[in-house]
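Multiple structures follow.
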Structure 1
Amino acid sequence: MKILLISPVKNPLVKKPRGIMMPQLALQLLEGLTPEEHEVTTIEEEIEKIDLDAECDLVGLSCMSSNAPRAYYLAGEFKKRGKTVVMGGVHPTILPDEALQHADSVVIGEAEGVWETLIDDFKHGRLKRKYHNPNPPLDRYVRIKPKKASKKRLFHVVPVMTTRGCPYNCEFCCVHDIYGRNIRHTPIENVVRYIEDSGSKKFMFLDDNIIGDPRYAKELFRAIKPLGIKWVGQASISFVRETEMMKLAVESGCTGLFFGLESVSKSQLQALRKSIKDIEGVEEAIRKVQDMGIHFHASMIFGFDTDNLDIFPETVDFLTRNRVSTASLNVLTPYPGTMTYRKLKKEGRIITENWRYYDHNTVVFRPANMTPLELEIGRIWAVSEFTKLSETMKRLVHNLSHPFLHVAINIASKKSINNEIINFPTIASEIYSDEWDAVRREKRFSIGKLRPMDLLPKKLKSQIII
């Protein structure tokens with residue numbers, strides 16, 4: 001039997017810069033779980049083209065919210081051609097009945113424990129509508145075949161995941177709905193074997209928090225130290241409280257970590273129940289990570305109910321002042337299934353449920369202290385300002401531990417925001433039409449102390465003022 005597994009993009013007409021392409025693991029995991037008697041082809045649309053007329057018996061589509069509309073379109077095209085379509089991933093897990101309007105079957109949650117059953121059921125003509133095995137054990141070793149096309153990504157890192165589950169209850173996150181609240185581990189010997197079998201020396205740990213279980217993390221770092229690899233991952237800022245763990249991480253090959261700082265607003269830090277609740281403590285944590293020679297990548301979110309127009313320059317100033325190498329500057333996104341979504345839905349503040357726009361970059365709700373367009377423009381300004389070549393080079397002299405990482409990610413982020421600027425008028429007219437028409441008609445837009453027009457990059461301003 002021939003199986004075609006696809007990870008679609010949000011928009012096939014817009015290419016993501018290589019420097020910010022994330023390695024994917026879901027399709028390779030499914031391929032590893034598939035009995036060897038079947039022939040499997042995996043397609044990551046981000047780096048490969050999809051052949052709708054490909055010869056196959058079963059099509060599997062994995063998607064998040066932002067690429068769900070594209071996945072639904074592809075499902076329809078394959079079904080027109082007589083193919084059976086199965087869907088899985090974050091979005092179908094949260095909204096399985098919606099996904100079933102487009103697919104023949106849906107995998108809810110994780111694939112372990114159900115994928116082989118699904119294949120056998122399909123083979124014998126008894127495919128079920130839904131498959132779900134909550135919190136499956138991770139003891140089995142699954143060999144992941146290296147994918148040549150992945151080398152099209154700039155850093156050629158191999159993805160690996162060691163833990164699943166999250167005990168926290170962040171209002172804007174649904175990780176615990178996917179993986180459960182209990183942290184489950186892949187046996188360390190399996191992680192070591194996976195790294196050795198891959199033949200690579202560069203890895204990205206996809207764990208939501210690589211230090212979520214400190215005892216396991218320390219054992220893992222000791223085990224991979226002799227392998228001589230380099231790796232990046234994601235951790236909570238409480239990482240800095242464990243001097244031994246920081247030392248072990250560096251010795252094991254850690255070169256960079258993604259930290260969800262989320263906000264520079266003192267009131268919002270308190271509301272988010274962060275382990276470090278004051279700006280001074282966050283700044284000290286940043287210095288500690290940098291002093292260890294670890295590349296610090298900050299993730300910030302704009303659009304909390306405590307945010308006003310001042311949040312944009314304050315955030316850029318904070319990042320610049322603390323010489324943060326690279327950052328992801330996002331807008332609050334009320335993903336379906338989250339407390340944030342339920343709250344905003346109840347309050348009538350959701351302005352679109354076109355999932356294509358649920359992408360961290362596009363405002364899909366009415367903020368409390370600014371308009372949707374102000375939030376959208378504010379983020380565009382913040383990213384543009386932070387990734388200006390002059391600012392990138394100023395911060396480089398303080399981030400010489402990993403200069404290539406610093407320059408490559410900032411340049412890729414700049415390219416990405418330039419693409420957003422080009423597409424901005426179209427998106428604004430679709431989602432914020434009334435407000436956008438007013439801006440174009442009046443050629444000005446001012447509220448309070450800060451004029452959002454002042455936030456606009458010159459390129460975008462020239463498109464607005466007609």
Structure 2
Amino acid sequence: MQNRGDIMLEKGELLLLKNGIWELDCPMMSLYKQGTDIIEHTGGGYIKRNKDGDILFKIYSNRTMEPLIQSSGIAGQVIPDEQYYKLVANDSFGRKWEAHKIIPSFRGHFDKSWTIVTGGLRSIKSTIELKERSSAKYCYLRLIFFDDIIIPFNTSSETIINIDGRDRTRRIDFNIAKYLSCGYEYEIASDDGIIELMARSATTELPRHFDIRIIEALQYIFARAPSCNVIEKKSGNTKTLEIIESNIPATAARIRPPLQTNPPSIDPKSRIWTMFDRYLNHILRYPEPKPHPLSNIVFEAIQGSSSSIGAQALAVAVAVEGALSVEYPNLACSSEGEKKNLRESIDLVKGSTIDENIKLRLLGAINSWINTGASAKSKLQSLVAMGVIENVEYKAWEKLRNSFAHASFPTNDLQILLDLSFVVTTLLNKVIFYAIGYIGEYTDYGVHGWPMKMFDCSMSCQSG
């Protein structure tokens with residue numbers, strides 16, 4: 001990994017951020033209407049992060065209140081872009097910060113000679129343009145999480161305590177994860193409640209939206225949505241540092257990670273990081289500056305499972321349909337010959353003497369069959385035939401899906417409901433494994449005791 005002197009945010013400042021006592025004195029702060037170069041307010045002030053993870057700012061502006069009557073918008077409507085503001089601030093260390101999409105509050109002094117402007121920030125970013133001659137040919141991405149995620153370490157470190165020139169104690173710990181993925185070297189360490197991920201390559205440019213994609217891959221392998229608090233990167237001749245407000249912590253999700261090691265903090269064979277690599281490879285080329293559609297489905301399954309056991313069962317059943325739609329759009333679709341027969345059946349229905357209401361429903365079903373892709377049921381049946389999933393997993397999904405579709409509960413027996421939910425969780429993981437090209441171990445939640453099994457359907461799928 002690169003020299004620690006290259007990083008923009010040192011350990012001391014990270015600890016201040018984590019503990020909620022980080023504060024920047026800013027001699028100059030300017031507030032602009034979003035999308036304009038017109039300064040609405042300027043003056044000294046500060047930016048700080050409190051113990052709740054909120055990023056707050058205050059400007060002591062020399063402008064008065066009269067022209068600053070602000071519409072609060074219309075209840076129920078999305079706030080229009082023209083009501084947002086942009087903040088530009090220079091701190092006492094010489095760094096320049098920017099924040100966007102701000103809704104500030106204004107409070108005037110009693111003599112109306114100046115105004116206090118306050119507000120919250122989703123994130124703030126500082127950018128440095130490096131001199132081309134001094135910019136080495138490498139790039140890196142550094143992600144910081146103030147989180148209690150259990151990292152599956154695969155590498156040991158050695159600590160030696162030397163007293164008066166003699167080694168008195170020596171300790172070896174598994175406390176680092178190192179692996180390769182998508183041409184990058186990764187290192188993850190955890191210390192003082194701070195998880196730090198560093199990804200580095202000898203190339204000069206980071207892939208687009210690399211930080212988003214890595215967080216998505218971590219979300220899948222850990223079955224939880226990690227809250228990233230700091231993003232630091234060097235790409236080309238530019239370094240950026242972004243500090244992000246903390247998300248509201250969700251209730252612990254009931255859905256389990258696709259591979260659960262024992263103990264969860266040790267993975268010497270790097271099995272979990274192999275899964276990370278396949279997932280990241282699969283989503284990395286998605287061009288939009290937002291999560292990949294598959295990651296959205298995973299996120300909703302995680303969040304949906306954080307409530308009741310019934311909510312967990314519903315969340316994984318819906319997630320299976322979503323994953324099939326996103327990753328298998330052409331699976332089990334009707335052939336041209338079948339579509340021809342369906343079109344001919346339309347004429348038969350139209351010329352029949354059956355009730356008009358039933359006729360309309362039949363015609364709608366046939367047209368839907370022709371114009372849309374195959375149903376989730378048909379796709380799962382195809383995956384059973386291909387050896388990707390087991391028939392018992394398909395039947396469990398069908399029972400959950402049919403029950404929830406008709407607003408009924410699958411069962412009043414808690415154990416049966418748990419079993420159905422965990423079988424369908426395994427089904428969801430297999431659907432994702434095959435889509436991302438993963439071959440390796442996984443946890444089978446459909447079997448009591450949750451044994452570890454091998455997923456490798458490549459031979460059966462090729463023959464199917």
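Since every read-out is calculated from the coordinates, none of them should be taken as a lab result. Since we're looking at a predicted model, the values are computed, not measured. Cβ atoms are built from the backbone, for glycine too; each structure is taken alone.
Things to note:
- Which of 1, 2 yields 4.6 [distance in nm of label points 7 Å out along Cα→Cβ at positions 31 and 223, calculated]: 2
- Taking distance in nm of label points 7 Å out along Cα→Cβ at positions 79 and 415 as the criterion, the top structure among 1, 2 is 2, with the largest value.
- The maximum of distance in nm of label points 7 Å out along Cα→Cβ at positions 95 and 231 over structures 1, 2, that is, the highest value, falls on 1.
- Of the structures 1, 2, the one that 84, 73, 50 was derived from, the read-out being Cα extents along the principal axes in Å: 2
- For distance in nm of label points 7 Å out along Cα→Cβ at positions 279 and 431, the highest value in the series 1, 2 is held by structure 1.
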